[in-house]
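Structures follow.
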Structure P
Amino acid sequence: MTTKKTQLCPIQITLKTIGGKWKPVILFQLQGKILRFNELSRQIFGINQKMLTTQLREMEIDGIIKRKVYAEVPPRVEYSITKYGESLKPILMSMCDWGLKHKNRK
């Protein structure tokens, strides 16, 4: 007997887009800021360059962040949240608030 797969629920879609260990942290660090790759890397404890690059690319493809490359030597690249990405702010702030409450509860 085979089971019929249904469409992803809205929570699955959200988690597919911003889920995982690093994407919410990256987005939180970019709130209201424009950061260069190395600045972002220094602010996120434990992430390696390959993972940061992968996560940034995925969010850029999804239209959540913007990557701006300046034609300089050496090249300068800045990351910021797009207007569409700003719509995630309430979710990120709720996660932050819950995390602080959970930390204080322990």
Structure Q
Amino acid sequence: MEETVSLSTLTADDFDPLVESSFTLHDGSGVELPLTLASVRRANSNAARVNRAPFVLLFNSPPGRVLPQRIYAISHAKMGTLEIFIVPVGADADHVEYEAVFG
């Protein structure tokens, strides 16, 4: 899948209106996993020079299968397809949580 938006230009403001909207994770083998953007968090930065303020996205997926951390193609109706490195950060009976950090 081709990336339709440049990750280097995205900011937390781009994701704010998408909280609680649906994304689809594509694992490259034909498996698709529905995700919901649960939150957008601005991260503190002490870097003297940054191109953008760092932020963190938290996605939820249905309970069950926990995917390993790696880069996945994640698509959204408005944003297109993004190649995002996500990390599983929690799981319970209701959902699996994945985190993506943008510096």
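Quick notes on this structure:
- Test item: helix-only ellipticity at 222 nm (-39500 (n - 2.57) for each DSSP H run of 4 or more, over all residues; to 500) calculated as -16000, pick one of P, Q: P
- Entry that produces 0.96 once Rg/Rh (Cα atoms, Kirkwood Rh) is calculated, selected from P, Q: Q
- When distance in nm of label points 7 Å out along Cα→Cβ at positions 13 and 61 is computed for each of P, Q, the largest belongs to: Q
- Structures compared: P, Q; top value of distance in nm of label points 7 Å out along Cα→Cβ at positions 69 and 85, i.e. the largest, recorded for P.
Read-outs throughout are calculated quantities, based only on the coordinates presented, and are distinct from any laboratory measurement. Every value quoted in this text rests on a predicted model; they were computed, and no experiment measured them. Cβ atoms are built from the backbone, for glycine too; each structure is taken alone.
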